[in-house]
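Structures are listed in the sections that come next.
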Structure I
Amino acid sequence: MIQSDWEDWLVRDVEDAAPDSVAIWYLGCNGVILKGSAGTTMYIDPYLGLGDPPRTVRMIPVPFDPEDISETDAVLATHEHTDHVHGPSQAPILENTGATFYAPDDSLTVARKDERWADEWDLTDDQFSEVAEGETFEVGEFTVHVETANDPDASHPVSYVIEHEAGTFFHGGDTKPTDEFERIGDEYDIDLGVLAFGTVGQIPDKQTREPKRTRWYNDENQIVEAASALELEALMPTHWDMWRGLTSDPTVLHHHARSFTHPRRLELVEIGDRVDL
């Protein structure tokens, strides 16, 4: 059972919030919560695990206990990696709320076959919904478009463009730049976009445990390249805070972004912070 460092105050803040537009809370790693003005709530890539020490070591608090979540409409996953699809983090939320888990095929394979969530938690078949690029679905007041992503380390990553009457939000998972982002930037008017950011570090190999030069996330130039192609009004860098050896300082992005038309501004947040569209 996951034990939060923060007890339940963040959960209560989300439940008590009544945003005029869309409120977005950053959960650290690549997780966010979206809550709309009509009360629809969605979690994207919430991860509360500690990693696989000493290979991957969590550097930030566990912000809530998933057992404390009693209200949400959906949990979305961008790809199959453990810090994006994780039974102990996500299955209790689905069990307590009856929410639907939306994810691409390989992510659903992890949840349903590899980790067998339904064997440990009280979940039904209709709580698992497969998504693919080009599809659109509704979650309450949100319209969710499934788009492409470029994550060479994942077997089937996707990104999400989430539209609301108050604005449009983009979550890229661990994507790096791709030519498809110019099309997405032309097709949607994105007010705020999440892109993974971090440094290159020496991380023990998963099999041999020998140190290996590792680049999992965008560097300074890549994240600005992606944000520029997507024509983001605002960029929220994520993942920079999470793993020992891959952390970074997002304030440096001011220098890298200043000569580009997009992103027009940076939203630099820490775990637990809220941003409104």
Structure II
Amino acid sequence: MEKKRITKGISLIFLLIMAFIWIVPLLYTILSSFKSEADIQSSAFTILPINWVIGNYQDVLFANTSAPVAKWFMNSLIISVSQTVLVIVLVSLAGYGYSRMKFKGRDAIFIFLMATMMFPAVVNLIPLYKIIDTLGWVNNYMAAIVPGAAGVFNIFLVRQFMQGIPIDFDESARVDGASDFQIFTKLILPLIRPVLTVVALFTFTGSWNDFLWPSIVFNEVEKMPITPGLQLLQGMYALDVAHALTGALIAIVPTFILYLFTQKYFMESLSLSSGVKG
């Protein structure tokens, strides 16, 4: 009993240290967004602002024509939401096909699909850009939405979750005259809602935070998403820390809110059989 208590105490201390390491930079960013640039550049380090200002938010959102953060924010929102919806549709259908339907070469195709995860994504950048350029999608939302719509890991995650649903459910539905489409929409989809929520969370967050690929396919300032666009908030010769921190804080708001509303499903999905009750 005493050993168990000591283990719990050590685990608690470790978690508190990790939370402190994560929270302090975020807290500093929040407080610094209300500081003037002079206060931030001052040699006297302070956590709290000496003079609280809201001008940073006004400058970043409305008064910066060379770096239109509000427009970037909407671009990211459109791209991330569109890609998330597309991913949910594609991976749920693919997961159903690989887990419930029987066709020749199914397992071989799935193994080959999983093998592609061994290649780093950077290997695909040049051929993928050539495809996007050929389709005329450079500086177009489609360039950021379509390439990441069928992530192999998401297909694997959904398939494994479906594997935990007894096949007897499908057979009972077929006896009642249900088609594959009805089984998928009325039986399987409600059961896999937790894992689809996690896929949506991962997809939205990954799309919103993606920096490298949007930096390649977008070269018009007005059409950029917010993550690659934030680099334009820095001056030509010196970094404007106050505005950069304010822009970064604005950029993390959607993903933070999304996690608050989906953390319940995220925890449920840690068990691949959590979608099946009883």
Origin of the derived value -20500 (helix-only ellipticity at 222 nm (-39500 (n - 2.57) for each DSSP H run of 4 or more, over all residues; to 500); candidates I, II): II
Out of I, II, choose the structure whose coordinates give distance in nm of label points 7 Å out along Cα→Cβ at positions 3 and 219 equal to 6.5 when calculated. II
Name the one structure among I, II that Rg and Dmax of the Cα atoms in Å, for residues 179-258 alone of 18.7, 64 was derived from. II
Which one of I, II has FRET efficiency 1/(1 + (r/R0)^6) of positions 59 and 123 (r between Cβ atoms, R0 = 41 Å, to 0.05), as calculated from the coordinates, equal to 0.85? I
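For which of the structures I, II does the calculation of relative contact order in percent (Cα under 8 Å, 6 or more apart) return 30?
Structure II accounts for this read-out.
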For Kirkwood radius over Cα pairs in Å, which of the structures I, II scores highest? II
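Just so you know, all these numbers are worked out from the coordinates, no wet-lab data involved. Treat the numbers as computed from the prediction; the structure is a model and nothing was measured. Cβ atoms are built from the backbone, for glycine too; each structure is taken alone.
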